[in-house]
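Alright, structures below, take your time with them.
Readers should treat all values here as calculations from the given coordinates under stated rules, not as data from a laboratory. Predicted, not measured: the structure shown is a model, and the values here were computed from it. Cβ atoms are built from the backbone, for glycine too; each structure is taken alone.
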Structure P
Amino acid sequence: MKNVKTLALAATAVAAISGNAFAADRTDLHGSDYKWYQFNYMYALKEKPRSPDAHSGHDYLEMEFGGRSGIFDLYGYVDLFNPTERDSSDKSNSDKMFMKFAPRVSIDALTGKDLSFGPVKEVYFSTLFNWGGGHGDFNPNASFWGVGADVEIPWLGKTGMNLYGLYDLNKKDWNGYQFSANWFKPFYFFDNKSFLSFQGYVDYQFGADKEYHGGEQATNGGATFLGLYWHSDRYALGYGLKAYKEVYLIPDTDGFESSGISHYFSATYKF
């Protein structure tokens with residue numbers, strides 16, 4: 001099971017470096033179209049949620065993709081866990097795949113109007129879909145529906161922000177809200193044009209009912225990812241620290257950890 005993107009947001013990097021995703025004159029819907037995809041080999045140590053006696057970590061392969069086409073902004077990835085079927089992996093004998101699919105529709109582009117104001121550069125109708133590959137209570141099969149914006153933040157630059165209502169696909173019921181933010185900040189450039197970046201995200205759920213379909217859950221929780229990465233045109237290497245608080249609204253107990261710290265390491269090839 002995986003929460004959210006651990007490498008995080010090459011699409012934001014493209015937008016941050018190239019300027020506004022939507023053409024400045026707002027007459028050519030496809031004037032700023034782009035697309036990208038890459039493969040990541042990842043290793044996670046003590047990813048949450050987990051049993052305290054589980055093996056310490058797991059490797060996985062990830063195909064990550066995104067881009068912009070007219071009114072549509074897209075980000076997504078597919079993960080394949082424990083690709084060599086190692087018994088020592090904490091993903092041994094568990095679901096093999098996880099997918100995230102996050103299409104947004106630009107309201108600026110859809111209406112042909114410039115809705116920017118202050119630090120807000122573009123406004124979206126935002127959706128997000130998580131599919132955990134199974135049907136149990138701990139598989140995060142969920143959809144999110146709401147509004148979003150690209151917001152200019154001091155030093156960080158363009159930051160994607162979204163506020164969603166969460167529809168639980170397992171329970172067929174609405175289950176509170178989620179605020180998400182993501183960023184990609186190149187901050188040091190080398191002579192060969194490679195660079196270091198600070199990149200990451202926040203996903204915070206709130207407003208959920210404590211009693212939910214006959215069980216008890218946390219009313220708020222989420223995760224924050226803070227990453228330091230080296231990028232070249234073709235490759236990337238990185239480390240990320242992720243902090244959890246009752247992620248997926250799973251109560252943190254002595255028998256099942258949903259809060260704490262995890263570590264991620266990644267190597268990337270960009271197409």
Structure Q
Amino acid sequence: MRNHIIKEHFNKILHKDANGILSDFDKNLVSIVYADGKAKTMSCHAAIQFLQQLVREIPFDCANDVRVYVNRCTSDYGVLSVRSKSFSPFLSYTCIVKNGKISYVTLYIFEPKRRVLPITGTKMEKGREVKRIFHRHLRAMFTMNANVITRDYEDSAVVITNMSKNTCNGKNEIHTFCSRLMKSSWSIIKHIRIHGFPKIKWKTKSVPDGVMLLVCEARAMGTVMTETYYVKNGKIQFESSICGGRMLKPIHEILK
């Protein structure tokens with residue numbers, strides 16, 4: 001089920017309607033932004049101003065400059081990921097809707113070609129629950145067992161990833177995707193070994209309401225990954241996992 005709020009929000013962004021996006025946000029919007037190597041949390045007013053100015057600056061309406069990697073949404077979640085030759089080779093934007101308004105957004109901008117707009121960060125406490133569940137989930141991933149990995153998800157959880165052609169709706173579909181990914185994991189690792197296991201830089205930023213942004217950068221491979229988690233009642237309700245760069249093509253080849 002697609003959410004017309006997110007769908008129209010993404011359309012506004014792609015058509016550079018910076019003023020139009022204002023009505024889409026909740027008055028208590030919380031944003032996590034990673035740019036210029038720094039992750040910051042932003043409160044509503046500062047976040048909206050930043051996002052509006054960003055929409056004005058990126059040449060979304062120029063077909064020769066912008067390529068859309070991901071534009072997907074469900075009833076409560078959405079991901080828009082693009083490349084702009086003149087701005088950033090990889091930009092990923094995730095929205096979470098609550099009570100008919102966009103209440104949380106995460107934004108990752110990889111290697112911007114010019115200095116990103118000033119980010120007025122707001123100091124917030126860390127999201128203790130989401131960090132605890134994330135670290136448990138990370139340990140589960142190392143088991144390479146889909147049954148163990150999917151224990152962390154709510155039965156109705158949603159996963160949006162460009163490593164799969166379709167959105168995973170519910171634990172059963174997430175299990176199917178995880179099984180395929182785990183069975184192919186050694187082939188993926190083998191491909192990474194070509195690059196001599198390049199150094200991976202990763203960073204997390206979370207907020208108390210259960211939202212966290214994870215960024216992984218393997219610059220030697222020209223590959224990045226950004227993940228957003230939304231956790232409630234000790235379970236992952238939503239996860240976005242968007243990969244950009246040279247590794248995406250072999251992953252698609254391996255998982256097809």
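Each of P, Q could give helix-only ellipticity at 222 nm (-39500 (n - 2.57) for each DSSP H run of 4 or more, over all residues; to 500), but the derived value -8500 comes from Q. With percent of Cα pairs over 25 Å apart coming out at 46, pick the structure among P, Q it was computed from. For percent of Cα pairs over 25 Å apart, the value 46 is produced by structure P.
Between structures P, Q, the greatest calculated value of distance in nm of label points 7 Å out along Cα→Cβ at positions 141 and 213 is seen in Q.
Assuming -0.96, -1.18 is log10 I(q)/I(0) by the Debye sum over Cα atoms at q = 0.20, 0.24 Å⁻¹, for residues 69-164 alone as calculated from a single structure, say which of P, Q it is. Answer for the origin of the read-out: P. Given that mean count of other Cβ atoms within 10 Å over residues 77-84, derived from a single structure, equals 22.6, which label among P, Q identifies that structure? Answer by label: Q.
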